[in-house]
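*Asks:* Read through the structures below before going on.
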Structure I
Amino acid sequence: MQSRWRHRIVKPLAFAAIAALGVGIPAASANETARPCDPKQIYVSPQGSDASNGQERAPFKTIERARDEIRDKGLNKPQSMKCDVVVNLAAGDYPVSRTVDFSDADSGTGGHKVIYRSADGPGKARFLGAEPITGWEKTGNANIYKAKFDPSKPFYTLFENDTRATTARYPNRGTDDTWAPYLTSARPEPDKEAVHQWMYSNPGDWNSSWDLSQASAVVWSGGSWSWFTDTVPILDVNYKKNQMTLKYWTRYSLVNSDGGSRYFLQNSLSFLDTPGEYYVDYKNGEVYYWPRSGSIDNVTVLRPTVKTVLNVAGGSAQNRAHDITFDGLAVQYSDFVDWYRNGWISDGDSGEVHKYPQYDRQIEMPRDRFGAITLTNTSNITFQGLHLSDTGYTGVYALFANDHLTVRDSLLEHIGADGIKVEGGYPGEGDLAGYNLFTDNYIHHYGELVPGDASGVELMDTGHNEVSYSYIDHSARYGVSLESRPEVANADNYNRGNTFKYLNIQHAGLDSGDMGAFYTYGVSNVEPYQNDNTANQIVIGDVIPDASMPDSGTRGVHMDAGGCGFTFTNIQVGKVTDDKYQSYKCNTVENANWLADFDASKMEYDKIGVTGAFPYQRPPATVPPVG
């Protein structure tokens with residue numbers, strides 16, 4: 001269905017035409033001229049009833065019931081909507097066993113919005129995409145407990161008391177927020193260098209007593225490259241040959257330039273030897289867990305129920321869901337997938353006809369185009385005061401046709417993949433996405449399950465966005481990235497007019513190489529370069545990888561192939577293992593600390609990072625990096 005939809009919008013309406021339909025550009029001016037009015041109020045509480053009338057003294061129980069009340073009574077229809085409609089969500093937990101969907105039928109109109117707000121303050125109304133696992137019993141190992149679950153409803157991450165558990169792995173991870181140590185794949189014969197599905201071990205690395213029948217490998221494929229990670233189930237193991245067959249191909253070969261790929265093995269009961277680890281027996285519907293405290297008493301272990309908690313989707317690029325605001329909501333817990341690879345392996349592998357088939361290797365495969373919050377075909381959707389945490393995959397994923405999306409004053413933490421990702425679609429097939437605002441956000445510990453290519457904010461084929469006043473911290477790879485493909489002609493490249501300012505990026509590049517905390521790829525590929533993207537007032541801390549990382553060095557700013565079209569002003573970078581700044585001679589740089597005449601007095605440290613309006617616990621203050 002995804003591919004059919006994509007073919008239908010190969011030549012979508014431009015932003016100006018969308019605006020003429022009244023759905024795209026921008027609603028703020030209409031609100032500014034609207035007369036004062038009394039919003040329609042609807043009330044929801046975890047203690048309410050969906051059989052009630054939604055009034056303050058008789059609230060509904062679920063957000064879906066409030067949404068349907070607005071639909072059924074036409075409260076957001078042009079003839080009825082003379083003011084905002086406000087859904088007041090009382091403090092408490094709202095379990096989500098099925099994705100909460102919003103469509104174009106739920107849009108505001110006439111310059112007014114439909115607002116879903118946490119009535120008792122930011123983060124108080126919590127939407128939980130997980131449920132407790134009960135019925136724990138002891139196993140033969142006094143430290144390990146097991147419980148039953150419905151095998152028709154598998155899950156791929158687990159949490160104990162608001163903290164992600166670790167899938168039992170070998171070798172054990174060094175700390176709770178790192179990915180190393182690893183094993184390294186071997187090449188038994190010269191002709192085995194280019195293989196993507198056979199992984200060979202060094203003698204003694206594997207133990208023939210291990211049960212790997214339901215295990216998977218997490219691997220930085222590409223040998224000496226450390227760019228992407230694959231999570232792939234193990235199909236078969238031949239211990240005599242030190243050979244493992246993976247169920248699916250990895251993105252890159254498992255040996256490259258005589259170098260093996262770093263990897264660890266996970267999800268075997270043989271590996272469950274550390275507090276905070278779990279193993280899932282998918283065949284028999286059993287989960288095994290070693291509680292961090294050593295006892296299952298007074299411990300809540302939660303399994304995800306959904307991959308996406310909130311989904312906002314219009315009917316098409318021309319019929320976008322619009323003018324909906326989510327104010328102060330907490331969204332916690334979502335699931336990962338059974339296997340993962342970033343994109344297709346070769347040009348044209350999607351099987352679809354595209355102007356730039358090379359982009360098949362840049363875009364996520366359809367099965368992986370989702371987030372805990374997913375948006376498709378939207379305009380003027382706002383998330384403010386959001387607390388998003390403990391996701392299995394990407395936090396906020398804006399897929400294809402989305403404009404004027406705002407995420408502001410928000411805390412995103414412990415995210416499985418990217419924090420915020422905007423995917424504008426294939427280049428040269430219509431400018432679908434842009435004019436988004438991501439400001440005053442604290443994004444930290446992202447890429448926990450997909451460390452390869454993870455970014456706090458990733459923009460792909462999208463223009464006129466602003467990423468500003470944010471603190472972005474702790475990633476195996478990027479802080480902020482802007483990407484397309486180096487083959488794309490200027491006329492087909494939509495990465496124009498983006499603004500990055502007042503950003504503090506810390507602890508990027510913790511486990512990868514040939515990268516920058518601030519990264520671009522294929523932004524402006526052909527002379528004359530269009531220097532209409534700007535980066536100003538950015539502090540980047542040390543970019544130092546794990547000692548096991550075999551790739552080339554880490555950088556503060558890396559303008560990769562086609563990384564042109566930028567003006568950099570007032571940029572300061574800490575310690576790196578390569579250059580602070582690597583670029584072709586196609587960008588403008590003024591006052592950066594890799595230049596001899598850098599003037600630190602021009603840095604506005606007190607304004608870099610989140611603002612005084614940030615509603616959650618604040619990150620550390622911005623200070624000059626050392627080095």
Structure II
Amino acid sequence: MTFKEEIQAGIPNQLPALKKYDPSINHAPKRKKILSKEETKLALQNALRYFDPEHHPTLLPEFREELEKYGRIYMYRLRPDYKIYARPIDEYPGKCEQAKALMLMIQNNLDHAVAQHPHELITYGGNGAVFQNWAQYRLVMQYLSEMTMEQTLAMYSGHPLGLFPSHKDAPRVVVTNGMMIPNYSKPDDWEKFNALGVSQYGQMTAGSYMYIGPQGIVHGTTITVLNGFRKIKKSPKGGLFVTSGLGGMSGAQPKAGNIAGCVTVCAEVNQKATQTRHSQGWVDEVISDVSELGTRVKSAISNKEVVSIAYDGNIVDVWEHFSEANIKIDLGSDQTSLHNPWAGGYYPVGMNYEVANEMMANNPDAFKKEVQKSLRRHTEAINKHTANGTYFFDYGNAFLLEASRAGADIMAENGIDFRYSSYVQDIMGPMCFDYGFGPFRWVCASGKSEDLAKTDAIACEVLEEIKKHSPEEIQQQMSDNIQWIKGAQENKLVVGSQARILYADAEGRVKIASAFNKAISEGKIGTVILGRDHHDVSGTDSPFRETSNIYDGSRFTADMAIQNVIGDSFRGATWVSIHNGGGVGWGEVINGGFGMVLDGTKDAQRRLESMLFWDVNNGIARRGWARNKEAIFAIKREMKKNPELKVTLPNFVDDDLFN
């Protein structure tokens with residue numbers, strides 16, 4: 001069959017041949033055994049219901065073996081033979097452009113160059129899944145190939161419920177991931193219900209088909225590192241940034257350090273992840289000996305080099321050795337996947353990767369104790385450095401939260417707050433989100449690099465024009481993003497689809513999108529797919545990350561994210577998603593996102609103007625009501641520009657009244 005025919009066939013009538021397990025691929029770790037005998041039977045029944053009963057005798061022992069061996073039923077047999085990557089949009093079968101755009105984005109999330117564990121349909125974060133199994137993938141692609149502009153596909157945690165009649169302005173796809181009843185949203189609940197095949201952890205842009213490779217976070221990390229050095233009043237030149245993780249998201253850190261202009265050390269225990277990032281040019285050097293690392297870093301600092309170094313080992317060893325060797329760390333953070341600490345997100349110091357994986361699967365209680373012991377040691381080492389002037393921040397991976405749960409010395413003197421701030425509290429929240437700046441992204445669906453270069457130029461021209469009339473409060477954000485987009489081609493950020501990201505406010509997003517839509521209508525570029533990270537002004541309610549700088553008590557509520565996805569859905573989004581979990585873990589965050597196809601039409605223009613305005617200003621209004629002064633400034637500015645916008649503003653209360 002041709003590629004198009006295989007997509008249109010969905011789950012084939014004749015079972016494809018068994019696939020051999022490929023050891024060269026970076027596979028997901030074995031998940032813990034959590035199902036009872038009856039639940040195991042239920043999981044197998046749930047998996048078999050995708051197939052004609054005539055295949056059940058063949059598939060039952062196969063799926064039972066997968067469940068026993070890997071802790072999940074991935075249906076490896078159903079993995080397609082064709083190469084999965086973001087093809088030019090015209091190569092997909094389909095009845096509407098919007099559905100073809102979704103196929104392109106799904107395949108990009110599963111591209112071997114992009115996905116962390118492609119054969120397990122996991123894009124990043126150790127468990128950020130696009131689908132639970134390959135039957136779901138095949139069904140979804142088939143449905144999209146049949147979809148018209150009068151239908152909407154409902155997605156339940158990777159499972160395609162079906163195509164339902166709708167209308168041309170409705171979303172083509174509505175995605176929910178992991179939306180559990182609150183009392184059933186603990187880490188072991190994810191293990192259980194994911195193993196049963198009834199829920200999944202979509203992370204943020206994995207389960208919403210909006211991941212664009214590590215470029216998606218490299219920009220945010222660059223902004224964070226630059227502002228981190230500004231905060232400590234030091235130039236990045238000759239400065240040292242130490243962190244960990246070279247996976248799907250964390251792999252962006254070395255590249256960001258290079259763009260910011262500092263010396264970066266990033267530790268990673270998984271050699272395959274390190275090799276991938278090094279081969280892609282996202283990290284300059286790899287060193288396996290911690291003493292050799294210390295010598296190399298001293299030289300790099302002394303010579304004010306701009307260099308990124310991967311340490312092939314545990315981050316705790318780095319912090320401890322640098323303390324002993326009197327190597328001053330200027331900025332420190334962590335991007336191990338601590339949202340998922342017991343299932344491959346964090347590896348204990350003093351234990352090799354293979355031994356740790358074995359313990360994780362076969363003795364999870366002992367593994368948990370080792371992780372928590374390591375977190376205590378990790379924190380102790382960080383505390384030594386901060387006592388000597390290191391600025392440490394939590395990079396939204398739940399490091400502070402899990403360290404506190406492990407009993408580490410991480411709490412402030414009041415016993416309530418953490419000793420260190422999250423990067424959103426100190427940097428991203430007040431400097432970006434409160435002003436409406438967040439990660440706006442686009443993908444050139446033609447697959448042409450020349451289209452991406454044209455969109456870069458268009459975006460830069462728009463931002464430079466806006467900057468001329470921007471208030472002083474946002475001049476730094478404008479300058480940083482103009483500098484970013486000018487260097488985007490040179491920095492070789494593309495992995496997978498022809499995509500770009502920058503931080504923009506509502507005005508910037510609407511004007512850039514409008515300029516793209518105009519260029520499409522004039523035949524200058526092909527179709528463009530807009531989106532953003534869920535990690536944005538309005539998209540995510542996460543008390544230890546995106547909303548950590550909300551201080552009116554509402555940071556533990558999720559009204560903003562829910563309102564946002566509902567508002568996007570009837571204002572013109574091509575697809576919308578809402579997830580439990582993402583970044584800091586299941587039960588700790590609700591987050592959502594969108595995708596929007598620009599095709600050069602008046603309909604596309606109407607949709608982008610309505611939806612992009614709401615998608616940003618919803619969050620600014622909420623942040624303003626929380627008494628964040630930067631957000632009050634931003635929302636007042638928007639109300640002056642748009643008389644249809646009327647937002648409830650807070651009155652400030654004099655603290656002396658309570659004395």
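What follows draws every value from the coordinates through simple rules; no lab data is involved. Keep in mind that this is a model prediction, so the values were computed, not measured. Cβ atoms are built from the backbone, for glycine too; each structure is taken alone.
*Asks:* Which of the displayed structures (I, II) returns the greatest value of FRET efficiency 1/(1 + (r/R0)^6) of positions 92 and 292 (r between Cβ atoms, R0 = 25 Å, to 0.05) on calculation? Present the calculation step by step, with values, prior to reporting the outcome.
*Replies:* Values: I: 0.45; II: 0.00.
By FRET efficiency 1/(1 + (r/R0)^6) of positions 92 and 292 (r between Cβ atoms, R0 = 25 Å, to 0.05), the leading structure of I, II is I.
*Asks:* Another one. Suppose you compute distance in nm of label points 7 Å out along Cα→Cβ at positions 348 and 372 for every structure in I, II: which one lands on 1.2?
*Replies:* II
*Asks:* Thinking of I, II, which structure, once helix-only ellipticity at 222 nm (-39500 (n - 2.57) for each DSSP H run of 4 or more, over all residues; to 500) is computed, gives back -12500?
*Replies:* II
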